[in-house]
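Asks: Read through the structures below before going on.
Where a number appears in this text, it was derived from the coordinates with a stated rule and is not lab data. From a predicted model like this one, the values you see are computed outputs, not experimental measurements. Cβ atoms are built from the backbone, for glycine too; each structure is taken alone.
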Structure 1
Amino acid sequence: MKIALTGASGFVGSAIQKKFASNEFIHIHRDDSVERIVEKLEGVDVVINLAGAPIIKRWDKRYKQILRKSRIETTKTLVNAINQSDVKYFISTSAVGIYPNGTPCDESCQNLGKDFLGKMAADWEAEALNCNKPTTILRFGVVLDKHGGALKQMLPPFKLGLGGIIGDGKMITSWIALDDLLGIYEFLFEKRVEGIFNASSPHPVTNYEFTKTLGGVLCRPTIFPLPVFALKILFGEGSSVLTDSKEVYPKALLEAGFEFKYPDIKSALNTILKRR
């Protein structure tokens, strides 16, 4: 199979190439023109869109524009090219940030977030859905692996015994083990199911449960709470990525027949952190 990737050098893109190394990969870059992308898509079976500037940073007006452009404009250009190609299947990316805070949601939820993340994700998906090929959108939860993403950044303080809950610890995190995310891509390659799917565990957890489980697996105390105001000082409005409460369930994936290897946080963290 010939697979084209945007965001190929990122955390998830690198893992996909390693997992499916027997396939041929074509890299599409943000500055590629429509015409250049059409050339690259010659003979491509599947396009995976992972483009997007890092979300966990301090946001100002300029960086928010970068976040939107790297997702929305890049996807618009990509879809324009796909629509002129013989590509068989398109898998694009979104995030559980599309949902409102404090509301349990599966894919049938019509009440979407009205904040910056919610609106950006909605616009991102709208561009992907302009594709005239069979299309799937994955709404990522927090992807967990010790070699990348949020968990990699959290491990140093936790290993030193300096980890702790954020605020009151009641906010809910919708997460997924990297192995299960890769399993979803494998499932999609085989089944070619279309639609929108929450790529998140069936068991979201409170920040308190996540923190205590991580500390337990590492055999380290978690007694130093992190005040929300400290995150706001560090990241400004971008702190919402860490403090929002997203309770999301993968109903559509489960109904399509996907089975999670690591549905609970303890089994996931045990496997991730004890693997070499």
Structure 2
Amino acid sequence: MADPLALQVDLLARSGLLHGFTTRLGGVSKGSFATLNLSPKWPEEAENVAANYDRLARWAGFKEQRLYLARQVHGAQGVRVADQSSAQVRPVEADYLFTDRPGSTVAVITADCVPLLLADPSGRCVAAVHAGWRGLVAGVIGAAVRSLAELGSRPQDLVAGLGPCIGPCCFEVGQEVVEAFADAFPNHPDIVVPAGSGATPFPKAHVNLWRAARAALVEAGLDPAHMADPPGCTMCDPHRFYSYRRDGARIGQQLAYIGIEGNGHG
């Protein structure tokens, strides 16, 4: 049996939500982009990226023309998907997308940043969040939770899946990042692993992005029991994941997607 094109989260799967975190496996891209490159940023061959999207859409069961991405800028702004076309949403600067429209699938692109999928388990509404370190300290997760609350969901009912990102084992940072997390998460000093500590003492400080994302979710009102465990470090696993920190520019990227099933509009 072939490997799945995307990893799934039990918490979301149990609610019947269409969702997934892609790996780099199962596509047609070549070279440093091999094989399931879904990034429009450095397309090695535009037709290969298009073929990868077509393959994923057929495998996952969403309508490609109703898949929405925005222009990610490492901020805390979001965009609500309603009656727009995907082409109308694509140029909008936003680091999370949310919707309550049946038939719509929202998604974010990542390589080392945290991809976060949020959902009301009733299927009322969903969000896809791109949470790099800048977005985390800017409050992108809290903003996404508030947006779903505006659509009628209670934060304590939401479920969250955290996808593959660079782990605390590999995310070495400078003092400015340490200070940014200390300011943004004053009650969570364990987000930063100081230099000289850890199982193997680090020469520089490291940051645990998963822990920061979980802290932000709790502060936004989510139940810790409603959060899924992360499935892997992108930098540690070159077989399954792309990593900008490991490989530099001109590499592929993964897609995290979540949708509301139904015919929708268009």
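Asks: With mean count of other Cβ atoms within 10 Å over residues 122-129 computed per structure, which member of 1, 2 shows the largest figure? If you can, show how the numbers build up before the last one.
Replies: On the way: 1: 18.5; 2: 23.8.
Across 1, 2, mean count of other Cβ atoms within 10 Å over residues 122-129 peaks for 2.
Asks: Who wins on relative contact order in percent (Cα under 8 Å, 6 or more apart) among 1, 2, i.e. which is largest? Walk me through the numbers before you get to the answer.
Replies: Working: 1: 20; 2: 25.
Answer by largest value of relative contact order in percent (Cα under 8 Å, 6 or more apart): 2.
Asks: Given a computed value of 54 for percent of Cα pairs over 20 Å apart, for residues 98-225 alone, which structure among 1, 2 does it belong to? Could you put the intermediate results ahead of the total?
Replies: Values: 1: 54; 2: 44.
The value was obtained from structure 1.
Asks: Also, I was wondering about something else. Compute distance in nm of label points 7 Å out along Cα→Cβ at positions 18 and 130 for each of 1, 2 and report the one that scores greatest. Don't skip to the end; give the middle numbers.
Replies: Details: 1: 3.5; 2: 2.2.
By distance in nm of label points 7 Å out along Cα→Cβ at positions 18 and 130, the leading structure of 1, 2 is 1.
Asks: Can you tell which of 1, 2 yields -6500 when helix-only ellipticity at 222 nm (-39500 (n - 2.57) for each DSSP H run of 4 or more, over all residues; to 500) is derived from it? Please report the intermediate quantities before stating the final value.
Replies: On the way: 1: -11500; 2: -6500.
Only structure 2 yields this read-out.
Asks: Check the numbers for distance in nm of label points 7 Å out along Cα→Cβ at positions 66 and 194 across 1, 2 and tell me which is largest. Please report the intermediate quantities before stating the final value.
Replies: Working: 1: 3.6; 2: 5.3.
For this comparison of distance in nm of label points 7 Å out along Cα→Cβ at positions 66 and 194, the top structure is 2.
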